[in-house]
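**Student:** Please go over the structures that come below.
Derivation of every value follows stated rules applied to the coordinates shown; laboratory data play no part. Note that the structure is predicted; figures quoted are calculated from it, not measured. Cβ atoms are built from the backbone, for glycine too; each structure is taken alone.
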Structure 1
Amino acid sequence: MNANRTFFITTVTWQRCPIFRDELRAKLLIDVLFHYREQGKYLLHEFVIMPDHLHMLLTPTLSISLERAVQFIKGGFSYRMGKILKMAIWQQSFTNHRVRDSQDYAQHCLYIQHNPVRAGLVEKPEHYPHLSIHFRNYLDELSKKLS
């Protein structure tokens, strides 16, 4: 496990505006997450797109800082949204927690998966459409090597 490079990240929409209640916006953010993953900017392990925030577990590649990886996601989404609708999207900052070990990683995976349940949006994680459990074939295992 590369605990020095894997992070649990939370970023919040501008003034907690629930912009991701809109299905197309949530799908656009998912497209952005996978676009930069496919470009090799980071490994994407887990995520949930809540109405007003995003949680994810990711590992930036060795040549990219955590801040830059998050900037790709937030900036990439804002750029694409700006073509459709002019509006503020994100709070400027984000929070992060460096994953310490496999137990810490597992706890954060469960936190992400159960976030929609705790928020009262669904009864079971698998009922929430904007959750990484629906994209298992496209996610990276933690043990994957970084270039």
Structure 2
Amino acid sequence: MYFASSWCPDCVASKPYVSSIFKTQQQQDNNNKLFDLVYISSDNNSNEMEGEMEDGWNTIPFTKIKERSDLKIYFGICAGKEMENLGISNEQRKGGIPTLILIQKENCTVLSLDAIPNIMGDAKIDDPLTHWKSLLLQSSNNK
């Protein structure tokens, strides 16, 4: 799940990296994707959200405010300006946007609470997809 928005400068900076890694995955795996991307919008309106979407990305529709809010509350991930409306305190907030949470869909195991550092910045790793696949494999083996 990619928590982000069009108005956030850090999200604008992360989007090409997020997009690239998911396109690379599709190319490497001959469209047999191990990971799907779900965009969890903090945009101000549906036009902004639609402008952020790319081919192959999934989303929770902008009109599904409760569903998006529930995910933000559950994971404690939101934009600072959303905290009050969501009822998230500083103590409850685990991160802001952008955040990329990796989840194994079969058992809903969280593989990474934020994979953005894997794909950009000082902590970037050489082959994030291989790393993510190893997390997926470890999780599957721990069933």
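**Student:** Can you tell which of 1, 2 yields 6.2 when mean projected area of the Cα convex hull in nm², for residues 57-128 alone is derived from it?
**Tutor:** Working through the options, I get structure 2.
**Student:** Assign the value 1.04, calculated as Rg/Rh (Cα atoms, Kirkwood Rh), for residues 17-88 alone, to the correct structure from 1, 2.
**Tutor:** Details: 1: 0.96; 2: 1.04.
Computing Rg/Rh (Cα atoms, Kirkwood Rh), for residues 17-88 alone on every structure in 1, 2 gives 1.04 only for 2.
**Student:** Something else now. Computing relative contact order in percent (Cα under 8 Å, 6 or more apart) gives 25 for which of 1, 2?
**Tutor:** Clearly, the read-out refers to 2.
**Student:** Here is a follow-up. Could you tell me which structure in 1, 2 was used to calculate distance in nm of label points 7 Å out along Cα→Cβ at positions 25 and 121 as 1.9?
**Tutor:** Going label by label, the one that fits is 2.
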